[in-house]
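Just so you know, all these numbers are worked out from the coordinates, no wet-lab data involved. Predicted model only: the values in this text are computed from it and were never measured. Cβ atoms are built from the backbone, for glycine too; each structure is taken alone.
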Structure I
Amino acid sequence: MKNFNIYKLISIVAFLVLIFILALPSFFNINEKKNTEECIKNMKIIYKAVERYMEERNLDFNGTQRDLRRTGYLKKTYVCPSGRPDDKYYIEGNHETSEIIVRCPLEEELPDHKLPESIIE
């Protein structure tokens, strides 16, 4: 025990604390919850943009976020934070029925990534 001093003890404790801090978000799924909330927020923004597009133009919407950006209804293109940059939200709007569909590209894998009914009604 002569080789074991206070500095080694502090180093071991600091290492264990670091491991605990790094493992904490995945242990409690903090990142997954944050990504789900961010995805739903993105879909709400897109939903509102399609809603404005259809109201102002009296047209159905069958396009992409790029079309909404080009026409000034979106400021930027949104992606699901859990996915890849090339994953696109599915967007469709029917002017006659006022039905708007915005779906996450990962909806099958991540069933929590859905717009709440309260925004749709």
Structure II
Amino acid sequence: MKKYDGLYIFAGQAKDDVLAGMIDKALAEVTRLGGNVLAQEVIGKPKDAYPMHKCERGVYVLVRFELDPSKVSELVKRYRLVEEVFRVQILVVDERREEVLAKQREAAAQRAAAKAQAEADAAPEAE
């Protein structure tokens, strides 16, 4: 199974409880095809650059999931039938890039901790 990032756009300005139901319904398609949902994040409700099908706003949700590569095209076909999903874009996660980004985040955290420690050490000497 490969990891994928899916960007889902749900039409309209849904309330949080209604949005949760729409997300659950959309992600049920992933689990129905034998995949696993790893993480999900509601990005927000930005105004679209141009209205599509008389829709000016949408709720953007980023989902990371695992799925057999042969099932991705079937998943996209199923989303055409789900009314709540306005648009979906699915991209393969590059594992090597993810490792590099994780190392960079770790190094940045270590630098920030070292800088905070140096400032803490320098503060009593100034007094």
Structure III
Amino acid sequence: MRAYIDSDILIWHLRGEKKATNFLRKLAGSGEYELWVGALQRGEILFFMRPEEEQATELFLSQFKTAPVDQAIIDTAGRLFRKWNPSHGIDFNDAILAAKAAETGGHIFTLSRKHYPMTEIVIKQAWN
């Protein structure tokens, strides 16, 4: 099963947060999940890294498969965004990741469950 890792977890790992590192190791070692990132979550990490972080960041991200975005995902994400943005303020990055998880039956792991109010996908809190 696919485990889509939200950018908040990736960022905390890159900042040296032991909870994030331990969580990712445990998830990878469970044998239950393949580790994935959404294309936009990967972009969020790469776009904002500093030059001195480039090598370590790219090495870290190489451990994840990146979920592609196509027309069907954008169309589904648009529907999710229009449904959930007015009441929950979700952003388009989260809507696209949710659409991908819905398409593949994957689970989203995040620290910000409020960004994913969708009932049609499985959202899991990475840690408390």
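On distance in nm of label points 7 Å out along Cα→Cβ at positions 41 and 81, which of the structures labelled I, II, III is highest? Show your work: numbers first, answer last.
Values: I: 0.6; II: 3.2; III: 1.8.
Answer by largest value of distance in nm of label points 7 Å out along Cα→Cβ at positions 41 and 81: II.
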Origin of the derived value 23 (relative contact order in percent (Cα under 8 Å, 6 or more apart); candidates I, II, III): I
